[in-house]
Structure 1
Amino acid sequence: MIALGRSLSARGHDVTLQTWERWRAPIEAEGITFTPAPEYSAFPIGDSPLGFYEAVVYATRDTLPLVGDLQPDVVVHDILTLGPALAGELAGVRSATLIPHVFPEAGPGFPIYSFGARLPRTAAGRAFWERAHLPVRRGLESGRLALNRTRAQVGLPPLAHAHGGTSRELALVATFPQLEYPRPWPSHVHVVGPLMWEPPAAEVVLPAGDAPLVLIAPSTSQDPDHRLLHAALRGLADAPVRVLATYNRRLPSRPLPVPGNARVVDWVSYAHTLPHCDAIACHAGHGTLVRALSCGVPVVACPVAGDMNENAARLAWAGAGVRLPRRFISPRPLRHAVMQALSNPSIRVRAHALAAWASTHNAEHRAATLIESLAVERFAANSDSLPEDP
């Protein structure tokens, strides 16, 4: 969202970004107007957590005055942040959805999203997944009904389709098209490329030498025991590589076994560091994954939760890295996966191809252009309803 707001602001638009207070300083540093979003405890978090749709009702009502004050031409909301979308709809404002990962809606014969299964290659495989989707479709229908109850509470009509949290005016899929399985794309969905931003950070000193440099970059929200970090430092201790590892400001609960060929730091700027790397081992969070591929760096994906399994499957399908399932995150398998990523020419070629695509396709520009087009459509529609000049 910050990357998109930065692009729109640079093009002369007035941009207000509503999110949590912790992001105020970096947002304002990019020249974007910040406004605080209501911070509810939703899901099983906090002392008195709200249900997801209960939080949406509160967020919609709390955001509606802001929409009324700003009178925006377009509201852009995250795929999981429905309050601004419903508030915009109540105010008659067009909306766009930003999807900061691969498109989650299944195409024909697709595996279930987040299972970590790759696209089937046979008719039998496609038929299997079509049958497997039956309970998923029941869940989607349940979600549609829950969303419609929420819409009724705030005064909006029901929707007849599932995935009602995604705008049917414009959906921006902020990932590589090379990570998307082939499908018939709806006209309102556009795969624009990764929208990348990171907080300012100092450069770090790289390990000395000229051996291949491997970055170990754990998730900032998963793996509380630093299993990946421990496995990598042990597994690569005597490998012919240099290792730069970060614990992402989450101090390990037990001492790290730092070998002579490794350096461990508290934080790493991916933008500064990845151009110097030959491979990266990570948990396959989408932000880390696409940043690495934008730099042409092969990825060893070690998924642990959420959409990481999906990201790792797409990476392996695209041929730009190696997938290591969670149960194999230990020193020897991790070392084998890293050496495979370093030694396999096809992986390196594919990673470089994605970097070449990124260098010639400006995702921020594309996304901003699409939002401008949506705003122009709204302006034209409103103009059509005005009386002609005498």
Structure 2
Amino acid sequence: MKTTISHIKADIGSLPGHSSVYEPVVQEVGKFIREHGSGILTDHFISHVGDDIQITMIHNRGVDNPEIHELAWNAFIAGTALAKKVGLYGAGQDLLKDSFSGNIKGMGPGVAEMEINARKSEPFIIYMMDKTEPGAFNFPIFKMFADPYNTPGLVIDPNMHDGFKFEIWDIIEGKKIYLDTPEHMYDIMGMIGSKSRYVVKRVFTKENHEKLPDENVSVITTDKLSFIAGEYVGKDDPAGIVRIQSGLPAAGESLEAFSHPYLVSGWMRGSFNGPLMPVGMKDSKMTRFDGPPRVVALGFVLKDGKLTGPVDMFDDPAFDGARKTAVEIVDYLRRMGPFEPHRLPEDEMEYTSLPRVLEKLKSQFQHIDMEPAKKKLKVSTKDFD
């Protein structure tokens, strides 16, 4: 029988501002899952990063199951009731509908699910980010599954040597494409470097893979709330599931992809670039400039529908260097204030007053006659003789 891992997350209120979860609300969500998930789930775990509550659920009902999605939705509704009672900031902000409509996708919470043929030992890592966007996973997922400098198993492990299949979404046009590594590595890089448009949704083993034929081995939440709601209602704060070991990236290879605090979009008001800092769950509150953006990694082993763990993988001095570098990058970027490239380009700005400012000044703009300049720019070949 196949096993399904469903990871669903939402921001339903923070203490204070957009800093961190309120523990009684986390407990309320967990209580609802315990009381109403028996007979539906075989196991679950409640966690958090920044102001987002995360629910990891194990079951055998497949992806997009209405009962599983409704269970998570109602758990977030229960938590929201308490969040509103105590006046948490942004209470229920990721719950965009008044009632559940059969599938939680498009309703605000982020969803990452995979149905798998569980191995004898099934280790996996849940990565959870705050103050950034789904495309923030593009760089580390590529490093894990396609970069031999990060993952030497791609070179020396015969079960990884053929590479993997990437499912990439164009979240602007609503299209997807499947491309293999290493054959289409440059094509993949050409797309996912534009992380605000092209995002890695899933990674699969190839059909000729000896151990796991055509198996889903990684999945990322890819909900763009700005397109779901028609206006910006909160940064997407993605999460992802990555299976590891036995023909897949080792735990250390998977984690190594976060050893360099690369730049991601989001941070303050969803409108600034900043370094992604790997931290333990206890250090995932958002403080400096509402950040910096952070990622938490929880490692589990799955057996017979039951979870063992987690291990808080980044709660380790081995990542102190990455954290130190992230702080140095923060110091450098913050001196730029509201100037690009610290601030995002205008077309990527999220919940901000800038469009209103520009609308107010619209009538004051004057036309510039560019024709004389254009004529002067005409160049003939004799100019290069």
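What follows draws every value from the coordinates through simple rules; no lab data is involved. None of these values were measured; they are calculated from a predicted model. Cβ atoms are built from the backbone, for glycine too; each structure is taken alone.
When you work out volume of the Cα convex hull per residue in Å³, for residues 196-235 alone for each of the structures 1, 2, which one comes out largest?
Answer by largest value of volume of the Cα convex hull per residue in Å³, for residues 196-235 alone: 1.
Given a value of 0.75 for FRET efficiency 1/(1 + (r/R0)^6) of positions 76 and 260 (r between Cβ atoms, R0 = 41 Å, to 0.05), calculated from one of 1, 2, which structure does it belong to?
The read-out comes from structure 2.
Between 1, 2, which one scores greatest on distance in nm of label points 7 Å out along Cα→Cβ at positions 220 and 268?
Structure 2 comes out on top.
Supply the structure label, taken from 1, 2, corresponding to FRET efficiency 1/(1 + (r/R0)^6) of positions 68 and 308 (r between Cβ atoms, R0 = 25 Å, to 0.05) with the calculated value 0.70.
Source structure: 2.
As an exercise: helix-only ellipticity at 222 nm (-39500 (n - 2.57) for each DSSP H run of 4 or more, over all residues; to 500), calculated from one structure in 1, 2, equals -7000. Which structure is it?
The value was obtained from structure 2.
Match the computed value 24.4 of mean projected area of the Cα convex hull in nm² to one of the structures 1, 2, and report its label.
Derived from the structure labelled 2.
Suppose relative contact order in percent (Cα under 8 Å, 6 or more apart) works out to 18; of 1, 2, which structure was it derived from?
Of the options listed, only 2 reproduces it.
Name the one structure among 1, 2 that distance in nm of label points 7 Å out along Cα→Cβ at positions 36 and 316 of 4.5 was derived from.
For distance in nm of label points 7 Å out along Cα→Cβ at positions 36 and 316, the value 4.5 is produced by structure 1.
Hey, distance in nm of label points 7 Å out along Cα→Cβ at positions 92 and 188 derived from one of 1, 2 reads 4.2; which structure?
The correct label is 2.
If distance in nm of label points 7 Å out along Cα→Cβ at positions 244 and 348 comes out at 2.9 when worked out from the coordinates, which of 1, 2 was used?
Computing distance in nm of label points 7 Å out along Cα→Cβ at positions 244 and 348 on every structure in 1, 2 gives 2.9 only for 2.
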